[in-house]
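Q: What follows is a group of structures, each given as structure tokens.
Where a number appears in this text, it was derived from the coordinates with a stated rule and is not lab data. Just so it is clear, the structure is predicted and the values come from calculations on it, not from any experiment. Cβ atoms are built from the backbone, for glycine too; each structure is taken alone.
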Structure 1
Amino acid sequence: MMSKIYEVLDLMIPSPKCELNYSKDYELLIATVLSAHSTDKTVNKVTEELFKKFDIKSLAKADIEELKKIIRPVGNFNKKALYTISIAQSLVQNYNGCVPNKREYLETLPGVGRKTANVVLKNLYDVPCIPVDTHVERVSKRLGLAPKEATPKEVEENLMKLIPKEKWNRVGEQLLLFGRYHCKSIKPECTKCLLIKECKKDSL
């Protein structure tokens with residue numbers, strides 16, 4: 001079954017890439033934190049203004065009320081404003097303004113969990129990993145790659161067992177984009193789906 005999934009994903013999403021806009025390492029980290037419970041499209045609009053106004057050093061000293069006004073569209077902006085300033089302060093104070101390339105350091109930063117760390121490691125440092133967001137979790141369960149009661153961490157572990165390590169980054173991004181644009185939470189495009197025979201959606 002996995003060979004069929006790879007074939008279809010390569011056909012539908014031949015050039016998978018992260019859809020968050022960034023030009024510096026800390027921009028990806030902060031954009032990923034802001035993307036929780038928001039869309040990449042909204043985050044990209046917010047970060048365009050945010051990173052024109054602030055670099056990492058000025059962000060560490062930013063006025064939180066000013067920051068809240070900028071990031072308000074992403075939702076949960078009060079907490080995310082605190083995270084953003086705290087992350088900037090930590091990077092400046094502890095990492096010379098750079099984003100660390102080790103999971104154990106990344107996950108000590110405010111607002112950074114396993115998924116965010118995986119996104120950063122995969123896209124900045126080409127570390128093999130599979131970030132599991134709601135899209136990847138949904139697609140994995142519908143295709144029977146993980147049980148319906150599995151946690152995101154368990155979904156990740158299942159995928160890492162099923163997919164060769166050299167494919168983790170590519171297939172992980174393909175699963176995310178497949179879920180975002182095709183296998184949607186509401187009104188999935190089942191009638192056009194090339195993986196409909198593999199789908200277990202009706203049994204979930």
Structure 2
Amino acid sequence: MKKEPTPRQRQALEMRAKIQSAALTLFNREGFENVSVEEIAQTVGCSVGNIYHYFKSKDELAIRVTQMVDEAYTDLEQSYLASAVPGREKLLDFVGRSLEISARDEMLYKAFIHGLRYPEQAVLKKNDTRVYFRLLRELVDICQKEGSIHPSYDPDALVEDLVVLHRGTLFEWRIYQEGFDVAKQGRRMAAALLRGWQTPPAET
């Protein structure tokens with residue numbers, strides 16, 4: 001049975017989260033290279049030594065946010081790949097669940113909307129090491145193989161469209177939070193995209 005954290009451990013977790021959130025906000029607003037550890041400490045309201053107690057460097061702060069985003073989707077990736085459910089249903093479910101993940105965690109919301117302006121450790125850089133993008137690409141590939149997405153579409157372009165849908169839906173949710181079902185809205189819009197992707201793209 002998992003033990004509940006002690007008050008001291010809970011306080012440490014809260015401080016780490018506070019530092020990460022403040023750092024991410026500053027990185028997004030000012031650019032990674034322009035933010036100092038002193039500025040992060042001032043924003044948090046703690047000493048520079050306290051920052052270094054939790055993180056060895058500013059780089060580690062950025063890397064840890066990247067890892068947080070990946071961890072949020074790793075379990076989903078494993079469950080979808082093991083499931084026999086049709087790819088279309090997996091993709092729609094992932095759109096809804098990934099929106100819920102971004103909406104319920106302030107730091108993941110910031111990370112998804114903005115990313116980090118940091119060339120080596122972009123929070124949601126589109127490559128095979130980022131779980132979110134990798135899983136989207138895997139689900140699109142499954143849909144193309146089963147026929148729910150026409151094979152003539154460029155899968156990378158479809159992933160980009162789905163990311164735009166995710167960000168746009170999050171923006172709408174941020175404006176109209178009360179009564180706005182972010183997962184339901186995301187699935188509805190993704191279903192509309194999928195209907196269009198069943199037929200070959202029109203020639204231009």
Structure 3
Amino acid sequence: MNYLLRSYPPYSFKKGKELKGVSIDIVSMLFNKASLPYELKIVPLRRAFNMAKTQKYNCVFPVQRTQAREALFQWVSPTLITKTGFYTMEDSPHTIKTIDDVKKMEIGSYSGSAVVDYLEKLGYTIRLTSKEENNVHKLANKRIDVWAADTITSSYYAKKNNVKLKGQLVYLTTLRALACNLETPIEDIEKLQSVLKSMYADGSISKIQSQYH
């Protein structure tokens with residue numbers, strides 16, 4: 001089975017010749033515990049979706065499971081639960097207690113983020129960048145007031161760039177799933193779902209995520 005991801009640190013990235021990241025670690029453990037063969041490939045997101053929809057034994061992860069996508073795939077979920085919040089520099093004068101508090105601030109995020117869709121539907125204007133890491137530099141240089149990012153991503157890039165951030169408000173929880181081609185054997189899907197449940201129960205998922213905080 002081919003397991004398809006886009007390059008998106010800290011969830012999936014190449015370090016030398018090795019694939020690393022939260023998503024990589026979770027899916028590797030999942031398939032190994034289920035005793036199912038797999039191959040990891042990092043490809044552009046649109047291509048990953050098309051391959052998973054049209055080619056047998058292809059899955060894409062992490063994917064937001066929505067009503068529009070429900071009938072297009074077989075699902076193993078939730079493979080990842082992410083919490084998104086607002087982050088400022090540690091010495092920022094801004095205090096954010098409700099989501100309305102950021103409405104007049106310069107908010108940074110990256111193109112293609114589900115966070116952007118959520119905030120724009122609420123009427124917020126977002127300053128976009130092509131790479132998530134750029135938002136750390138924009139915060140440090142006061143080109144934005146606040147960064148909308150998930151807890152793992154913000155912690156990862158803050159440490160990488162030696163920047164001290166202040167977590168102001170967690171306002172959104174998102175469930176991510178493994179989306180597999182419709183011709184994937186149902187017994188494989190059921191086995192993966194059962195193993196995933198056990199990985200939450202024994203703390204494996206939490207342990208993997210903590211390594212990237």
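Q: Quick check: -17000 is what I get for helix-only ellipticity at 222 nm (-39500 (n - 2.57) for each DSSP H run of 4 or more, over all residues; to 500), calculated from one of 1, 2, 3. Which structure matches?
A: 1
Q: May I pose another question? When you work out mean count of other Cβ atoms within 10 Å over residues 5-12 for each of the structures 1, 2, 3, which one comes out largest?
A: 3
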